[in-house]
Structure P
Amino acid sequence: MSLSQSRLATETPTFADLIADIKRGSIKIPQFQRKFVWKEPQALKLLDSISNNYPIGSLLMWKTSVKLATERNIGNFKLPKTDDMSPTDYVLDGQQRITVIYSSLGAPDTEVGFSPKFDLRSKSFVSKEEIESAILFPLRWLYNTTKVLNFRTALQTHEDAQQLQERLDELIDAFSKYKLPVVTLKDLTVEEVCPIFERINSSGTKLSTYDLMVAATWSEQFDLNARVEQIAEVLSGKNFRKIEPDTVLKCLSAVQYGSIRQDQIITLRQLGSGEMDSLAQRTRDALLLAVDALSTEFRIYSWDFLPYEALLIVLCYVYSHTSAPSEVNVPRLKQWFWRSSFSQRYRVGGENFVSKDLQEVAKFIVKGEGKPTDFGVPPQPDFWMRLPFRAANSLSVAFTLALASLHPQNITNGAFIDVTVALSHFNKKEFHHIFPRNYLKLKKIKGEHNAIANICMLASGENKAISDKEPDLYLPKTVASLGVSADKVFESNALPLPSEFDYAKATYESFLNKRTKVITSIVDKLCNG
């Protein structure tokens, strides 16, 4: 996108003009801006630059008739409530600087907060009286003629009165004449402003679609932020931690439009407050059903163990378009979930791919249309011995869920593992390398030591007890202690059965080859519902 000259304006107003516009309400801070974060040394340095007539950058404004949710304060200072003006200048870049300028020069003299002074003796800016001999001029008096004249007259009592008065005049002259460049984008749409904000924002703040939608859909009757927080609170009661706001926004768009494309999400702002409120309620109900399905059918107890965000969005869409949860065909639901997870279906493709899948998955699960293979096929057996086990890897997550579906027991004592603990968050203490990595490293054994096929669930206490023991010693001992239960316990961990595999003579290579076959068999069963 290129901007024509008619949509781009540059001005150089004085600080007095900017402060007047802020108080009048024609300049506002949009709600998606981050809070004021500058420390006092940064603010004092900015004032010093101004007094020396150094450039301090420019402000970027967005002049538009679109009404956004705005902050009612600048920094710590509450502004008077103003009538909505048309158009309004929203600060896109320069919030920290304009906050310092307003709090230093424009805030009421009686307000608490950052209220700097200029030491006429040391010619420096301070935020409090630090030196007894200092002669301090409050910057908030700068535009108050009466206070300036009284202060200037009082300086005559000092021996160096002439020098002090000259310095005061220089300070007032510097701040009164300083002009700050302001670039204004005029009549751009929300879609056009978003990438511009992300590209030029000097603070490095990334403006998400959610941030814009919070501002663009806000009204006295509807607050998207508040509704998302309510949804998150309800879901936390299902043992899920806080859901990402962007995910909720995508679910809202999926339920309303059957699409999560960016341009479609943006159009949510065209809905009235009542329509948005109704949509939020429908989405909340669908998300609750989706979370119930994830926990009961797949033993997913937190967002950390959801292989892909898209799985939740699609599931939310499916439940929002059924008149009753019983319409969901559970075997087909499982086929879609496991095939999509193990084939890494949603690793690439983006919003267009997921949007297309919404209807396709609904047809497959609810109407019984389509084939399971439409949603992917599991990896080849050797994949499990090559891919490292990592929390951020979707296949590692899917593998862990597959293990949880077997109701695993500790290989050391046969006690059932509390998978809720292991899956509440990615707790590495609950996972065990069957061939310990330090052992493999010491023996200089080739291959991926952290391979998925080398992992099983094990309670943290038992894991610590095994530590780095040699597998050809601790595994046969474990098998012997389990007795007739050994096969059952090992089977619950997707491990080769002791009755069919000699762990005392096993090499790392022979173990991996045998176990990948076991894993492949289990994954195939899951993918077939």
Structure Q
Amino acid sequence: MYLASALSPFTNGCDGVAANGTVYVNAEVEPYVAADPLNSQHLVAVWQEDRWSTGGARGIVAGVSNDGGKNWTRRALPFTRCGGGTPANGGDYERASNPWVTIGPDGTANVVAIAFNGLVLAAGSKSAVLATRSTDGGNTWNATSTLIVDADIAFNDKDAITADPTDAHFVYAVWDRLTSDNVGPTYFARSADGGATWQPARAIYDPGVTNQTISNALVVLPNGTLVTMFLELDATSATTFTAHIAVIRSSDGGATWSAPIKVADSLSVGTRDPDTGTLIRDSTLIPEIAVGPGGKLYVVWQDSRFSNGVRDDVAVSHSDDGGLSWSAPVRVNVSVSVAAFSPMVHVRADGVIGVTYYDFRANTTSTATLPTEYWLTRSADAVTWQENQIAGPFDLNLAPVVSTPGSGDFLGDYQGLTSSGTLFQPLFTQTNAGDASNRTDIYAAPAVSATGGASTLRAAAAATPSASVSEAFVVTAELQQRVSDNLVQAMRRRLPGAQQR
């Protein structure tokens, strides 16, 4: 396990505003990582630096490794004032969040993040999606490009960026845009020059008034088809909601899009400290998607169907036809007696699927600590899984706290996962014991996944009973209410200061 982050490069007061909440100096959360198609030992990662209890961070830091994750150099990115952003270079913002990185087939790295001033939809607030790129491997970064900026009528959230692996000219960004008149469509922007400039952003799917999408993420199939996945939240009354995962497809570079194709219902009941019942800031709202050889697609998310609503497990559904149809959800996590949360998914070039997640199997009866571990499971068929431990146990209670109602410890809405050849490359947040001045760091752990190719996993799968499949699962009214309550809490945790939708 290798340390990727370091002490904060930011100074107190660098954002130029009075404190609103608690800033956790030196606390890094929410990493994402990409491997260079030209050299898989070259990794570029991004994460939040100096997390605030009231949302966002002082800035975004990029890490670069040229030896497969063992050694890292770091640079602040100009998304915020603390990171060197100014009115002249498009980075005049107090806070940033949701960093995401992609590397194109020519080696160009592009990063996207949200940046904002003030509380969500509050008078005088401002919200933007910004992008920057590097053409020298992450050593230097351009001034930011503004993909969208809104005053207090809208908040842009949960962005993702994808370089087209079939054409270095094209880079795509997606996010959700929540407005004060209660709509939340999926937004899309495209660059046709490798991220140097961006075409105007526009809505590509609108679920209607009182509904919204979130956690939009885009992948590109080998034939060039774009597939955008999202979680859709639909209001069934003024106070109750349902959620399902869907995809839309484009065969013309994003000019037109299909109607939504449902992947599965999302039935997360949320993650709690098993001893105190305190909610954890988990990935209830954050499904993830990956594309593998031949255009096979895989989506993972938190879901309680395998325990009949008792706790969240990690679910996976796959598509063998480019997203037109989807399999019944299958449980990924091996330990079924404790909650598993915050999954990430990636597919290696040999077709092996990797999923990482946290769980509480190392927990004790003590209410003072919350021992947590990080795991990697691998599969050749998305049905049978083998796991190995990446890290832990560490005390989750040392993580930065999100101070909005019903919130708790926060490691990030997502973590990072890529591969170098036959080696998975997890990048994740872990707490530091006994150091309140440096609560979390970002770690890479490439060596722990250096086991088993596709043929080994297929042989093991043939001798192992199939994982839990949920085809016969029935959602009761009681469970649906718990799911709805958790969705409301999750949105409040995610958007401090936001009205209940």
Structure R
Amino acid sequence: MSGKRQKKKRGGSTYSGLDQHRQVGKVLQPPILQKLENLEFTSWMNDSLPEVLWAALIVGHLNRDAALQVFRRAVAKAKASGSGAAGADIRHSALANIDPALFADFFSSLAEDQAARHYLRALRVLPTLPGRSLWDSLVGFDEMSEPEAWDALRSAVLKTLSHRSQESTDCMWLMVVSRAINGQLFFPKHLPEIAEEIRLYPDHGDPGAVAATVRAMAGGLRGLNPPDPAWSTSFWGLCLASTPCESFPGTTVQPLPALGTSATQVRAVYDELREHFLGTQTTTALDARHDSAFGLALASVAVLAELLRVGNSTASIGRAALRSLTECAITLKYLAKNDEQRLWQMYRQYGQGQAKLAFLKLDQLGAVSDFVDQGTLEALANEDRWQELVPINLGHWADLNARKMAEEANCKDLYDQYYDWTSGYVHGHWAAVRDSVFEICGNPLHRLHRIPRSAPRALGDVVGDACRVVDHILTTLSQLYPGLKGTVTLEAQ
């Protein structure tokens, strides 16, 4: 499979698949980082948008044809003045340093357009704006109130926050064409169509391809001549200090989960498991195979029963439960595939050793925990043999991780589907934390930062998936001890 190919996914977006990532140690590197090891990132939203805020106000409020006409008149003025480089950089930080007379000459067309002049007055609420007095002289800040100014900025930023929006692309075109018309950007002679596409933008060439070219060229300019971070940092700080955070309206409706099972069905399966256990036992001696196989199945059905309690299946704890069920399924499948008495015994002894380890740690600390009874731990540590004869394995009982175990047990699909993402909730990984208790601020002037939810959100229901995992466990158990007929999944599923 070619490393250059990108898979087309849902929604028309493209991204590289796992098969295109290269493993370096324990890190999977995506294709672009494999080729550009010293890649330096620039951000349209964080760094460049504040530098062309004046253009964003125009393109964000005027209709597109009118806005582009204003832009064309401005760069034509700069060209006609003969000042060359002075008018090539249309960013706020650069414009603040040019001669006031040249500034007035460059942007007289802005002042002549009534709508453009009106919306540029929104710059009045930015006391640290580079060249603020020049803009005030051009458009007259006193003619717009502060609330109106913040509203105008909010609307303009909303439309230009994404670097792929039409309005942002129009601003980038202005950055490119102003450089070109003033002799600071040249196009390859063997590709004359690129120059024509820029000159006649947006009415020449394939719109999507031309827009991509414009964004790429603007990104290159940003990389060659990075903006001074002082103004962009100041702008976003002013926005945060002057406008409130907002929650998005509750427009997302969580679909009702398909019926997976019921408390009655789960109870019936648990009872059948118990009866099947009693009907298949052949000794009262220690039987690691029988106890472990049925124990994993019974414990999994018990977890599923807990998921059916109100709220559990759509909470973070539901993901932790699904991960636990997945590990039980992989463990049982691995033990059943190998079906060696030695492995069954290793699994059982490992658990006894873990009970001993927990007991000794609590005993050493002299700690009292409500969630566990030390007497119970001590009893478990001594159940099969005196704990002084029980070693403590600090690794994995089979010297494998869950992924390797799933591969050897031929159930890697189960691992891939359920293990990785649910593990994030168990381990408190950032993405899982972010998914549970944060939301995106609805104020575009806060550049999509995260704010705590008023309450943890209801996550997708895990019951259907949990039922499939538990049924996988029951299938494995029935291969070891035939005669088990029940499944937790209802026939309607």
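What follows is calculated from the coordinates using simple rules that are stated; it is not laboratory data. On a predicted model such as this, the values are computed, not experimentally measured, just so you know. Cβ atoms are built from the backbone, for glycine too; each structure is taken alone.
Can you say which of P, Q, R returns 2.9 when distance in nm of label points 7 Å out along Cα→Cβ at positions 61 and 373 is computed? Derived from the structure labelled Q.
Among candidates P, Q, R, the computation of semi-axes √(5λ) of the Cα gyration tensor in Å that gave 29, 26, 25 used structure Q.
When helix-only ellipticity at 222 nm (-39500 (n - 2.57) for each DSSP H run of 4 or more, over all residues; to 500) is computed across structures P, Q, R, the figure -1500 traces back to Q.
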